[in-house]
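Multiple structures are listed underneath, in structure tokens.
Only the coordinates and a few stated rules stand behind these numbers; no lab work does. Treat the numbers as computed from the prediction; the structure is a model and nothing was measured.
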Structure I
């Protein structure tokens, strides 16, 4: 993993991606600008893990380029099962922005990938300034968790 400098074009791209996500769609421009102050850009090589199931989640990720596999393990002795593939514009880790709970899945790069990273600490500081938006985000995160739980049960 290597941290990259963020260009103006990167910032614009991140803004366009997150404005299209349910999780950030209703965010006003002032809040989005505060969020932009905290984003970072990293590059991972093929085979590297971006996050591991069970680790504390303290960051949100948005894929800028590349391909990543999402896998879940039901028990410590069970094999991981791939449940999704992520590519440019996809995001993961939004529950970490609110709850800093253990990761529900492992996400590994299937090709060299560039991923935007938003630390939960920065996101929470922005949410404190808008409790109404914080409630909306929490509701969306709970719905996403339910969806992931259902996929894991069906697998």
Structure II
């Protein structure tokens, strides 16, 4: 019984770490998203490197390896179109982490672009599409919300 309780406590501690650090990961992610909305490849590259650095410092949690793989692919890109392609995997993987985490500092919106068939996270309900920037800024819809 003690072994089972200990295993449960270790599992719960991993979840708590994830919940506490999810806010920082989302904040780093939003910096990347905002740069892509602005079609600023240089700022997106820097923000991706910051996300990568902070993610590497995080304790282990569910989906960390998948997110790190996606972030590594994003961080190596300097071309705006390639950054946007790599951003899709980061977005879908981070959303799984956000959904599984505890309460967040702020509401997070999971948004969808039907033209790209791709998702992204936002801290605001208003659509600002990172896949098209100013050419189709308002293309998309909110599909889910996490508090």
Structure III
């Protein structure tokens, strides 16, 4: 089954965490799909990735050029247009059907959620239960007091 990571954001926001995780994924040779909850968020992340780390992470939004050629693709739509190995779900974007072939075909699914937002917390809890029930290998990551990510038991 698919390795599924839940990142509980508290100290740092999505803009602080996502680019580094995407950069590490690309360094592994994985294509990345970032599913956003809205076109506005996709636009904001598009700008962020163009300016990340005094450089940029090569990427495109769905509808820009040939999606299959993109190492990182931002979208609000279902599907896996760039044949990504890893799917990042941000801003409350809906996960794929945990029992479906789309979820099982991915190497990793990463759900990042704002722990200060009760609705996001509830959504992450529901996704955790459903992913676990579907047999995915789920892990929960939380920021330590020093800001490092720690896997929780």
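Quick notes on this one:
- At a computed 3.8 (mean projected area of the Cα convex hull in nm², for residues 58-105 alone), which of I, II, III: II
- Structure responsible for -11500, with helix-only ellipticity at 222 nm (-39500 (n - 2.57) for each DSSP H run of 4 or more, over all residues; to 500) calculated and labels I, II, III on offer: I
- Source structure of the calculated read-out (relative contact order in percent (Cα under 8 Å, 6 or more apart), 25) within I, II, III: II.
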